[in-house]
Structure P
Amino acid sequence: MEIDASLDSVWNAFTTTEGVKSWVAPLADIDFRIGGKWRANYNVKGKLGDDGTIEHTILCYDPKRMMSIRTTKCPKGFPFAAAVKQTWTVFYFTPVTKSRTRVRVVGLGYTDSEQSRQLRSFLDQGNRQSLKQLAKALTKQREDRSK
């Protein structure tokens, strides 16, 4: 998906706690380093680290080009917890213009099991929605700065 924002803005949205909070979840933080954690909790009444927290581990990154994560803790009751353990996600960032960036999300490690197929469908839809939220958050930031 192409986002109407600079590469720097998109990269910061993925790699800083302030950025992640702006589009992922009301409760979120990131320790941006290899082996660091990206945590989010969609329940505003919850807290980071509780049973509602999802946790990803940063596997690797190439600054402003690529970032890869693996889900290492699912929220309690997540229906695809077994399948997600075998997967990882790669985000690719490509500048289109100075003010437009392509973000490509690639999920890897899926199998032909029913749970893995369901997980893939769930994440495909969720990732599309997340990128829309990213675009909306970055548009709002740009508009707020121009006031």
Structure Q
Amino acid sequence: MTIAECSNRYSFAMSGLQEEILQILGDMEWQFIVWETDRLWRGINADNEMIVPEYAESTIRTKKRKSLPYDRVILYDTGMFYQSIFAKVEGNELVIDTPWENVKYLKKKYGERILGLTEEEKSKSNVMTADAMCVYVKQIVGL
């Protein structure tokens, strides 16, 4: 391949890079949901802090009866909240949310940051995205 051909292929790859990044993030939506639900199960919010306030005694009794963790706030009762969490790319933004109607009460009590990515998760997704972008550019350029 000549230098001119390589340059043309590189320019072509760069022109489609934004669209490719959005596609890569779209392909990773399942990973964001896994990170979110795993972190919630550990009782951690998107600021990488324990979810507070702690459960009331009545909730602890209910959790014990259902054989669910009660030593941390996991925001899991019936599974509806966890099952309804989605991740999607809207414009240039990644949105992690839920259509579940009761989430407004959880956010009011436990904070808006019960949903979202931690800095560590953002770093992981950046690395995964960068790796996939390199594969894309190499394929287009023919390296």
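Throughout, read-outs are computed from the coordinates displayed, never taken from laboratory work. Computed from a predicted structure; not experimentally measured. Cβ atoms are built from the backbone, for glycine too; each structure is taken alone.
Quick one: Kirkwood radius over Cα pairs in Å, for residues 56-95 alone came out at 11.2 when computed from one of P, Q, so which one is it?
Values: P: 11.2; Q: 12.2.
Derived from P, not from the others.
Figure out for me which of the structures P, Q the number 34 belongs to, where relative contact order in percent (Cα under 8 Å, 6 or more apart) was derived from the coordinates.
On the way: P: 23; Q: 34.
Comparing all candidates, it corresponds to Q.
P, Q: which one has Rg and Dmax of the Cα atoms in Å, for residues 80-119 alone, as calculated, at 14.2, 42? Please list the in-between numbers first.
Numbers: P: 14.2, 42; Q: 10.7, 30.
Answer for the origin of the read-out: P.
Where does the value -17500 come from, among P, Q, when helix-only ellipticity at 222 nm (-39500 (n - 2.57) for each DSSP H run of 4 or more, over all residues; to 500) is the thing being computed? It would help to have the intermediate numbers written out before the result.
Working: P: -11000; Q: -17500.
Derived from Q, not from the others.
If mean projected area of the Cα convex hull in nm², for residues 8-63 alone is computed to be 3.7, which of P, Q is the source? Mind showing how you got there, number by number?
Numbers: P: 3.7; Q: 5.7.
Derived from P, not from the others.
For structures P, Q, calculate distance in nm of label points 7 Å out along Cα→Cβ at positions 16 and 48 and state which one comes out highest. List each step's numbers first, then the result.
Working: P: 1.5; Q: 3.6.
Result for distance in nm of label points 7 Å out along Cα→Cβ at positions 16 and 48 over P, Q: largest is Q.
Quick check on the output: -1.23, -1.55 is log10 I(q)/I(0) by the Debye sum over Cα atoms at q = 0.19, 0.22 Å⁻¹, derived from one of P, Q. Which one produced it? Display every interim value, and only then the final one.
Details: P: -1.23, -1.55; Q: -1.08, -1.32.
The value was obtained from structure P.
Given that distance in nm of label points 7 Å out along Cα→Cβ at positions 40 and 112, derived from a single structure, equals 1.9, which label among P, Q identifies that structure?
Numbers: P: 3.2; Q: 1.9.
Comparing all candidates, it corresponds to Q.
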